[in-house]
Structure 1
């Protein structure tokens with residue numbers, strides 16, 4: 001009986017794609033997963049009501065809402081808006097089960113420490129992309145005066161008074177930059193972060209914190225200054241569009257030789273990707289909040305892509321763009337410099353007829369005339385998106401399992417792709 005139940009669950013957890021149909025039409029890009037998660041965590045810093053618009057209904061967002069509820073906040077969703085009331089007393093502990101659901105939960109450490117003067121969290125989970133040490137987070141908070149101990153899988157932080165200081169990040173870590181911002185808003189004096197992450201999601205978090213009454217300058221550049229304040233208040237904010245979702249839809253349209261318009265995008269956030277698409281022969285029309293792309297009949301290859309911190313080519317865009325390059329006319333090279341285990345999707349693409357060779361962190365993609373539908377498995381979030389792109393371009397039927405990974409970053413992906421003419425459904 002248990003075996004039959006497991007088989008039924010596995011069968012339902014699938015996307016079925018009949019490929020070979022050019023994507024045509026217009027689709028709206030939802031709010032950014034990597035922006036909304038730290039923004040939701042930041043709501044615990046004030047004792048008020050926060051209204052966050054354009055919150056996508058994603059697995060990671062639902063996990064974040066569960067964490068907020070566990071901490072003692074009142075959380076409700078009304079359409080794409082999430083309302084968080086943090087007026088009451090909050091606990092300082094996040095249980096292991098919730099922390100393991102997503103890697104991004106680590107930035108709650110700085111927020112809880114700021115609000116409660118202490119925090120107890122377990123090591124975070126998420127996609128297995130190789131070592132992603134939180135040493136930078138711990139070192140930065142320690143430099144601000146936090147006493148941190150690690151024991152039995154938990155991180156215990158205490159700081160009655162955090163003190164502003166100069167913090168240099170050895171690597172421009174997004175998570176570490178976010179944790180410093182969340183911790184420094186109440187610190188005594190000024191905190192200056194050098195070699196800070198420059199991602200748009202950092203600037204969006206700072207914009208929300210400033211709306212709450214924080215004093216943050218330079219977010220989105222390599223030097224961020226945070227002057228501590230005594231209190232914050234509730235705020236209303238609209239999350240920026242998701243640049244990786246936009247990349248995925250553009251890669252899918254290019255791979256299927258389609259013609260699509262994306263709305264609710266900030267083109268400047270996708271400069272590196274748009275440049276690559278242009279080099280592949282795609283025709284682009286850029287608006288203030290839109291991108292229209294017409295793909296050529298034959299995609300040109302990309303000589304070399306190297307993932308880098310923003311504003312370089314994003315590591316999250318590497319997988320769906322690689323899937324697109326499998327049907328380009330020529331050889332492309334992709335170098336992954338951020339995560340060491342970001343090529344898990346390659347074996348699945350090869351099952352679909354792709355010609356890809358991997359040597360360490362470098363992948364050589366020799367384009368083939370066409371991919372063939374196959375039964376494949378998503379190994380992580382963006383790798384799952386790559387399989388969707390490949391399935392849309394392939395001849396025949398593709399079945400993708402392990403949708404829990406894809407659902408972490410894409411809201412109702414099958415509905416949005418069907419609106420562009422894709423033959424895709426969830427089993």
Structure 2
């Protein structure tokens with residue numbers, strides 16, 4: 001058999017393509033960088049695909065979501081259905097998850113997500129969230145994929161901020177029963193421990209990599225291409241093509257329930273809302289418009305929500321004063337670069353001349369929806385910091401989300417569009 005050809009499919013912002021090509025060539029493969037905007041038909045001439053790590057499209061929206069909307073993923077879907085081996089590493093794994101190529105319902109809505117890292121100790125305390133880089137030991141627990149047909153552990157780098165494999169409750173049992181976890185994080189004794197430091201991100205069942213039901217598509221968060229310790233992953237792929245003893249796949253049938261349409265929940269009427277919008281062009285906003293094929297139809301704002309102690313007994317003026325202190329602290333807004341509007345006691349205000357003034361034009365609440373994380377680490381982190389710098393503050397809760405203004409006739413469609421939110425990781429709210 002001729003040396004198989006492996007495409008390293010690269011998007012704007014990927015940064016591990018050279019290492020990936022090198023690792024593949026060292027195993028004997030023909031390999032080349034394949035840009036995302038090449039003719040997709042050319043991709044079908046390759047025997048396998050690896051999507052490398054990095055920060056595609058600057059991780060706008062959430063990691064991997066913009067790249068997953070590119071037309072070439074239709075070709076990847078066809079190749080995956082035909083049994084072609086496909087590996088996504090780190091950002092590539094995030095793309096595979098967001099595209100629905102790992103686990104999804106009939107509408108290709110993912111039933112798995114890669115959420116923010118959550119490092120938890122044995123007492124259940126959260127020691128840290130967000131980006132984390134180190135080395136971790138991985139054990140193959142499903143050897144029936146093209147990338148995991150070996151038994152030894154491998155000690156390789158990790159470097160990610162959203163690497164926590166999380167499933168809908170219905171899917172967790174299926175994932176275990178159908179053996180869809182490919183690699184797990186283990187300690188120096190080769191044993192799984194759900195706590196940090198063994199599990200660096202809080203991933204379900206210590207999952208470091210998972211596969212689709214057939215087993216030919218693998219989403220892997222650690223980086224096997226960055227260290228020779230990870231080369232067994234690529235040797236396994238070589239053996240998949242050349243060794244008749246390594247041609248079996250997972251080939252499982254997984255029951256995936258379809259998601260019902262999203263029913264947004266209303267915001268807490270006691271919550272004071274502060275919206276923050278860039279004065280310059282918002283690149284994420286424009287990227288979303290490009291994906292949707294529209295122009296100047298979206299407005300993206302950060303949404304901060306504040307619940308105050310004894311709010312029912314506070315006057316509107318007292319609430320305004322409290323919110324003004326928060327705005328002037330510079331913690332949620334840079335007044336040189338951003339506009340601020342706020343909703344207090346049912347009325348909307350604009351930050352003008354260093355104070356809140358009532359808006360004269362009605363705020364079109366029915367054209368907005370808000371995307372919030374089910375686990376609001378950013379809101380909690382900001383809450384703790386605000387209490388530190390404003391020790392006499394009345395704040396008892398701080399929340400964060402992204403507020404989208406959309407064309408009214410598209411609101412229901414966009415609420416249900418995976419571009420705006422993850423069904424696994426987000427909640428949708430309205431005014």
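Just so it is clear, none of the values below were taken in a lab; they were calculated from the coordinates. Keep in mind that what you see is a predicted model, and the values were worked out from it rather than measured. Cβ atoms are built from the backbone, for glycine too; each structure is taken alone.
I have 0.50 for FRET efficiency 1/(1 + (r/R0)^6) of positions 218 and 234 (r between Cβ atoms, R0 = 25 Å, to 0.05), calculated from one of the structures 1, 2. Which structure is it? This figure was derived from 1.
Out of 1, 2, which structure matches 14 when relative contact order in percent (Cα under 8 Å, 6 or more apart) is calculated? It must be structure 2, since only it matches.
Across the set 1, 2, FRET efficiency 1/(1 + (r/R0)^6) of positions 42 and 386 (r between Cβ atoms, R0 = 25 Å, to 0.05) reaches its highest value in structure 1. Quick one: log10 I(q)/I(0) by the Debye sum over Cα atoms at q = 0.07 Å⁻¹ came out at -0.34 when computed from one of 1, 2, so which one is it? The correct label is 1. When FRET efficiency 1/(1 + (r/R0)^6) of positions 170 and 194 (r between Cβ atoms, R0 = 25 Å, to 0.05) is computed for each of 1, 2, the one that comes out at 0.75 is 2. Comparing distance in nm of label points 7 Å out along Cα→Cβ at positions 50 and 290 across structures 1, 2, the highest figure is found for 1. Quick check: -6500 is what I get for helix-only ellipticity at 222 nm (-39500 (n - 2.57) for each DSSP H run of 4 or more, over all residues; to 500), calculated from one of 1, 2. Which structure matches? The value was obtained from structure 2.
With distance in nm of label points 7 Å out along Cα→Cβ at positions 242 and 306 computed over the structures 1, 2, the top value is the one for 2, the highest of the group.
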